[in-house]
Each structure stands twice: as structure tokens, then as C-alpha cells.
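Every read-out reported here was derived from the displayed coordinates using simple, explicitly stated rules and does not represent laboratory data. All values reported here derive from a predicted model rather than from experimental measurement. Cβ atoms are built from the backbone, for glycine too; each structure is taken alone.
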Structure 1
Amino acid sequence: MRRLLLIAVLLTACAPRKPLQVLGEVPDFKLLNQQGKTFERTALDGHVWVADFVYTNCQGPCPRMTSHMRAIQKATGPAVKLVSFTVDPDNDTPPVLAAYARKFSADPARWSFLTGDKETLNSLDYNAFKLGTLGVAMDHSTRFVLVDKKGRIRGYYGIAEGNPVDKIARDAERLEKEQG
């Protein structure tokens with residue numbers, strides 16, 4: 001019986017995993033990063049990346065999300081990029097985002113904090129990532145989004161289900177190895 005169980009476990013471990021589903025596509029955008037430089041989605045072409053939506057003066061889940069993002073930065077290789085979009089572009093100017101990035105030890109070569117036009121950010125939040133809308137209440141999603149090298153959304157990971165870092169890192173590694 002033990003032998004059969006061991007064989008079943010080994011066969012399961014060797015079975016190819018289904019590719020992650022394609023759940024949408026991130027359109028081109030043009031925003032400003034924490035250095036005040038123009039940042040376009042095309043800068044992420046050829047990279048697996050993780051996105052979230054936060055704001056710097058949030059007293060709720062944003063610091064926790066940003067801490068998770070810092071852990072994702074540590075748990076993934078240098079080719080994986082990280083992008084934090086603000087939901088409060090009126091207050092989250094590039095200098096404010098730069099200070100926030102430093103507070104969380106963000107590697108500027110990998111992790112961009114983006115601000116810009118409210119319409120663009122709202123369209124990305126609602127239409128592209130399908131997370132919510134920018135609003136007066138600053139009520140926003142607490143999910144991370146995994147995007148492949150072609151700008152296709154391949155996974156959503158919420159903090160409500162616990163710590164998503166390990167799963168995001170594993171799935172990002174899978175996407176790094178994907179061909180085509």
C-alpha cells in the first residue's frame with residue numbers, strides 16, 4: 001500500500017501543470033514614475049510583472065500590501081518587475097511616491113510607483129485590471145495581479161486569503177519559464 005501511495009505521489013509531482021489562464025490584457029498606458037519620469041507599459045514588455053493599487057497616506061491595507069510587495073521583490077528574481085499604481089493621484093506626486101518607495105526599500109530598477117491622470121488610472125483599475133474604481137472613499141482592491149511577458153493578466157492574489165507572496169513567486173517563476 002505504501003509503495004502504491006509513493007508511486008501516486010511521484011506521478012502527480014511529475015505530471016505537467018496546466019498553464020496559468022489568460023484573464024485579460026493590460027493596454028498601453030503612459031504615467032509618471034516616482035522619479036517624475038514618463039513610464040509606459042512598453043517598458044514592461046518581455047518581463048513578468050506584479051501590479052497592485054495603493055495610496056501613500058492609507059491607514060488601512062496599503063502598508064500591508066506594500067510590505068507584501070517588498071517580500072515579492074525579495075522572493076523573485078531580478079527580471080520580475082513590480083508596479084504600484086496610486087489610487088490618489090492628487091496627493092501621490094512623484095516626490096511623495098519616491099519617499100514611500102524608500103520607506104519600503106523598493107529597488108528602483110525593479111519596482112515602479114506610478115501616478116498621473118485620474119482617467120488613465122481609473123481606466124486601468126476598472127477596465128484593464130478589473131479591480132475597482134478610483135473614488136472619493138479611496139476604497140480599492142487588496143489584490144495583486146500577475147502579468148506575463150506579453151502584458152496578459154495571468155493571476156489574481158488577495159491578501160484576504162492570507163499571505164500571497166509564495167504563490168505569486170512560484171507563479172512568476174512559471175511564467176518566466178514559459179515559451180511564446
Structure 2
Amino acid sequence: MAALYRAFAERLYRQVIYPSVADVGAAEDILKETFATAMEKIGAYVWNPAYGIFPWLARIARNRALDVHRKRQREARGQGAYREMLDQLTPSDSAERLLSEDQEQRLLKERVHRLMERLNPRYRLALKMRLFEEKSREDCASALDIKLGTFDVLLHRALLSFRRCWEEEEERHDGE
């Protein structure tokens with residue numbers, strides 16, 4: 001594997017990986033993942049003297065780069081939905097006129113804390129780790145000892161639960 005790395009790493013990086021992600025850190029990670037995957041799957045590789053091994057390595061690298069793009073898109077969609085939800089949860093114009101910005105922030109923090117306490121403990125922990133501690137989805141899933149997809153579902157349900165609590169409180173305040 002070391003010989004393959006020496007022979008093809010620079011070319012894979014320059015021709016396949018970096019042009020597809022244009023981010024040095026991500027490109028280096030993809031290069032490492034490419035060779036890790038190649039090492040795992042080398043037994044399934046069928047030698048073709050007309051092409052050699054580079055096309056096979058390039059396909060693995062392209063697939064890893066595509067995985068990175070998909071992950072970024074999922075995260076962007078999740079962050080966009082979160083921002084949209086927060087935009088819908090901002091206090092009304094009349095409240096903003098009555099309260100100073102500092103008071104408004106304090107009240108909002110108190111309200112979020114109060115509503116977080118009403119949530120299922122797993123939901124509360126998922127929201128706390130992902131949104132307040134800004135941990136990656138992977139780190140959150142690992143900390144909860146669940147699969148990444150399961151964490152995504154848990155986070156989605158936690159956000160919906162928080163939103164329901166928020167809306168219930170809004171309705172109570174509007175009814176008063």
C-alpha cells in the first residue's frame with residue numbers, strides 16, 4: 001500500500017480530489033480515506049493491464065469527494081431549517097419595542113432554558129450538544145452511542161418538540 005501511495009497520492013490529490021472539493025483540509029482527508037478504502041477493498045480489485053490501478057483509485061476518490069459534498073449539503077439544509085425555525089420564533093414587534101436589546105436577549109435565553117427543561121432528556125441533550133456546544137453530528141452520535149442517521153432523526157424530533165413547546169407557550173401568552 002505504501003508503494004501505491006507513493007506512486008499515486010500526488011496525482012490523485014492534484015487531478016481528482018482537490019479540483020472537486022477545493023478545500024485543502026477536506027482534500028487531505030479524502031486522500032487518506034481513499035487509501036484506507038483501497039486497502040480494505042484491494043482483494044476485490046481485478047487487475048486490468050490496459051488501464052492499471054489509477055482509474056480504480058480515482059473512482060474511490062471521486063466517491064469519497066461526492067460523500068463530502070452530500071454531507072455538506074445535508075448540514076446546510078439542516079442549518080437552513082434551523083435558522084428558518086429560529087426566524088419564526090423571534091418575539092413580536094411590540095415586544096421588541098418595549099424591551100431593550102439586552103433585556104430581550106436575557107428573556108429569550110430564559111425562555112429557551114425553560115422550554116429546554118420541558119423536553120425529553122435525550123432531546124434536550126441532542127439539542128444542547130449540537131446547537132449550543134456546536135459539536136459535529138458525528139461527535140454527537142458517538143457521545144450518545146448511536147448511528148449518525150439515528151442521531152439525525154433524534155435531532156429532527158428534538159427540534160420539532162422544542163418548536164411545539166415554543167408554540168404552546170406563544171398560544172398561552174396570546175390567550176392572556
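Worth a mention:
- Label whose coordinates, when helix-only ellipticity at 222 nm (-39500 (n - 2.57) for each DSSP H run of 4 or more, over all residues; to 500) is calculated, return -9500 (choices 1, 2): 1
- A value of 30 for relative contact order in percent (Cα under 8 Å, 6 or more apart), calculated from one of 1, 2, originates in structure 1.
- When Rg and Dmax of the Cα atoms in Å is computed for each of 1, 2, the one that comes out at 17.6, 65 is 1.
- Distance in nm of label points 7 Å out along Cα→Cβ at positions 19 and 155 - structure with the largest value, from 1, 2: 2
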